[in-house]
Structure P
Amino acid sequence: MCGRYSQTQSGKTIAEAFQLEAAPELIPHYNIAPTQNVSTVMVTPKQLSRQHHLLRWGLIPSWAKDKAIGNRLINARAETVADKPSFRAALKRRRCLIVADGFYEWRRSESSKHKQPFYFHMRDRPSADGSVGMPFAFAGLWEHWQDSAGEIINSCVILTTVANELLRTIHIRMPVILDPADYDLWLDPTVQEASALQPLLQPYAAAKMISYPVSTQVNSPKNDYPECIEPVEA
C-alpha cells in the first residue's frame, strides 16, 4: 500500500516536468497523509491540455452518501480496479497523475515491536530547487462528489501493485509509478478500455530507485519538515 509520501518540488519544477502551461504555487510537503489536499495533473474533455489540481487524498465515489468513506479509500489494487464499484467508472473517465518525489513504507523488526520507516525515491540527482530529487507520478483516479447540502469535494486514490525487488524486503505492495512516456495514454479521456491501461500498472524498475531508513518522526502526520526524509541508522 502507500500511506505516506512527499512532494517537495517547486511549482516551476512541476510545470516543467509535467508540461503544464502555468506553474502552480506549491508548498513543500515531506509527510503527506490521507485526507490532505495533494498535487495532481489531469486532462478532461473540457480541458484537453494538462492542468494542475489540488485533490483530497481518499476517494469519495460519486454515489457515496457519506464522505467518510474516502478516509478508507486511499489505495486501489491495480489487479482489481476495473471491477470494483468504487473505482471502475473513474478508471474509464477520470484518471490523473498524483505528483510525488518520494514515499514511505514500514518494516517490522524481528527484535522489536516497532516498525522502521523507509523512504523511497528515484535514483537521480537532486533537482535544481534543492528538493530531494526529480518528481514522478503515481497512477491515480479522481472523483467529483457533492452532498445534498451542496458541499463539493474532488478526491483521488493511488493505485498499487506488487512490490519490486527493492520494496519486497519491506512490503509486498507498492504504488504504481508511471513512466513519463505513458503519461499521455494514462491521461487520455478517450481511452476507456481497461485492457489498454492495464499494461501500465506494473512494478517500477527497482534499479531506478533507492531507499534508506528514516526517523520515526514520519509516523505522525503532524511532522512535516525536511528531517522526515533524512537518513538515520536502522
Structure Q
Amino acid sequence: MLELYALNINEPIEKQKYEEFYSLISSEKKDRINKFHFIDDRKRSLYGDLLIRQLITKKLGVMNDKISFGVTDYGKPYLINDKNFHYNISHSKDWVFCGISDYKIGVDIEHIKVCDFDLAERFFAKEEYEFLKMALDEECDKLFFDIWCMKESYIKYKGLGLAIPLDSFRCERKTPFLYLVKNNNELLNIRNYHIDNTYSAAVCSPYYLIEPVNYITLQQIYNNAFMG
C-alpha cells in the first residue's frame, strides 16, 4: 500500500466546524498549535493532523481518541498503535501533502520560487548542480525545487534529519518524473509531483512510484467525522 493526499488550507470553513476540528486533536497538539503566531501556520498544523487521523481511523479502524503518536530520537513522527503503518507529512504555504504506506516513506512539498544557484552549489551533489546549470532559464526555478524536494523526501524517508548532509547522495533521473536515489549501495525510488502548478512535491519509497495524488477537501474530512 502507498497512497498520497493533498489538502489545500484555504478552503473556507465556518467557525463552528473549525472548533469541531480543533476538538479532535490531542492536548499536546493544541499546545503546539497555540504557539503559532500566524493563522496559516495553525491551519497547516491542524489540518495535517486531521488528515492523518482520518486516514488512520479509515485504514486501521482505530478510534480517534485511541490514536497515539510518538517521535523518534531524530524527530520523525510515527504511529504507536501500529508500527507497520508508516506516514509522512509536509506542508508549504497553501498545501498539506501526506503519504501513507506499509513501508517507510518520505514526502516533501515546496512552493516554487526563484532558483538559488549559490544554495544549489553548496548543498546539491556535483551531478545535480551540473544538471541544474544545463537547464533552460525558464526551467531553472521548477528544477531547483524538484531536486530540493527529492533530497528532502529522502532525508525524511531515512528519518535521520541533518545527520545526512544534502550533498552526500544524489538523485539520478530515470524518466521525466522518476528518479533513483544513489547513496553508497542504496537504491530508492523518488517521484516528483507538481501540485497546483506552483508547488513541487516529492515522494521517496522502495516502491516503484506510479500512484496519483488524491486531492481531499476539508468538507470531505468533516463529512467523515471521526469523533470518538
Structure R
Amino acid sequence: MQEKKGWCEMKAVSREQAVAVMAVLMSNVDWDELDGKALQDEVIADPKGSGRRFTQFLKNGAKTATVTSFPLKLAPSFNLAKFIGEDWSVWKGPANGNGLEGEEDRDVREDSLTAIDFEKLILETNLQTGEISISGEEKLRRLKEGKNIRLGARAFLALWNDYQAHKAEGKPQESVLEKLRRSKNMTCIHFFGTILRGLDGTRRVLYLYFDGRERDWCYDWLGNHWSAGCPSALLASVN
C-alpha cells in the first residue's frame, strides 16, 4: 500500500453552506413551540456559549447527544509481517538507531487491554498555542510525556476488522469507525502506540482515514508533519 497524502485535512465549511444551514433553521424550526423568554435568556444572552453548543450539535449530525458506547474486543496480537509485508517490523531501540536492536518502541500498556470502549477514545493533536503542525517525532515525544495510553496496532486492527465486517454485510455505517466519525467528527486517526520500521528503514505509524466515500488504512512517516486534523488515539490511563 502506498503512503497517502492529505487525508487528515478537514474540508472547511463554505459561506454558502453556513447561510444554507441558517435558512434551514429559519424555515423548519417550529418557533411556536419555543419559549421566547427562555430563548432570550439562555441563547441570545449567551452568544459564545450558544455557539459552542450549536457547534457540537452540528458535529453530531444535528442530533441531540445521547449516552453511547462503542465496545470492541482486541485481537490477542497483531501480525505485522502478514498484514503489511515480511520486511516490516516494530521499531527497536532509539529513534536514531537502525530500528533492529533494543526494546520495541511501543506502549506496552496496550498489551493488558482485552477490549476498548471507543466512546472513551481521546483524540490528541499535541499542538501548542500558535502551532499549526509539528513533526511526528515531536508529537511522539509529547505523547510519551503524557500519562494516557497510546493506542497502537491492536486497537488499529480492531477498528479495521470491525469496519471490514460491517462493510461485507453492506452496513459500513454501523461500524465503530463510522460511529466515531459521526460522534467525534473524526476523519483521520493515527496509532502512535506502535512505531513501525518500514521497508526503507524509516519510522512509521499506522493510520485510518475517510476519503469521502469509505474507510481505508495506510502508514505515515514520522518525518512528516501533523496538523490539527491528524489526531492520535489515546485512552485514559487507569493510573
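Looking across P, Q, R, the calculation of Rg and Dmax of the Cα atoms in Å that yields 20.6, 70 traces back to R. So if we calculate distance in nm of label points 7 Å out along Cα→Cβ at positions 48 and 152 for every structure here (P, Q, R), which label has the highest result? Of structures P, Q, R, the maximum of distance in nm of label points 7 Å out along Cα→Cβ at positions 48 and 152 occurs in R. Thinking only about distance in nm of label points 7 Å out along Cα→Cβ at positions 16 and 200, which of P, Q, R has the largest value? The maximum falls on structure Q. If semi-axes √(5λ) of the Cα gyration tensor in Å, for residues 88-215 alone comes out at 29, 19, 16 when worked out from the coordinates, which of P, Q, R was used? Clearly, the read-out refers to P. One of P, Q, R was used to calculate helix-only ellipticity at 222 nm (-39500 (n - 2.57) for each DSSP H run of 4 or more, over all residues; to 500), giving -11000; which? It traces back to Q.
All of the numbers you see were taken from the coordinates with simple rules; none came from a lab. Quick caveat, the model's predicted, so the values are computed rather than measured. Cβ atoms are built from the backbone, for glycine too; each structure is taken alone.
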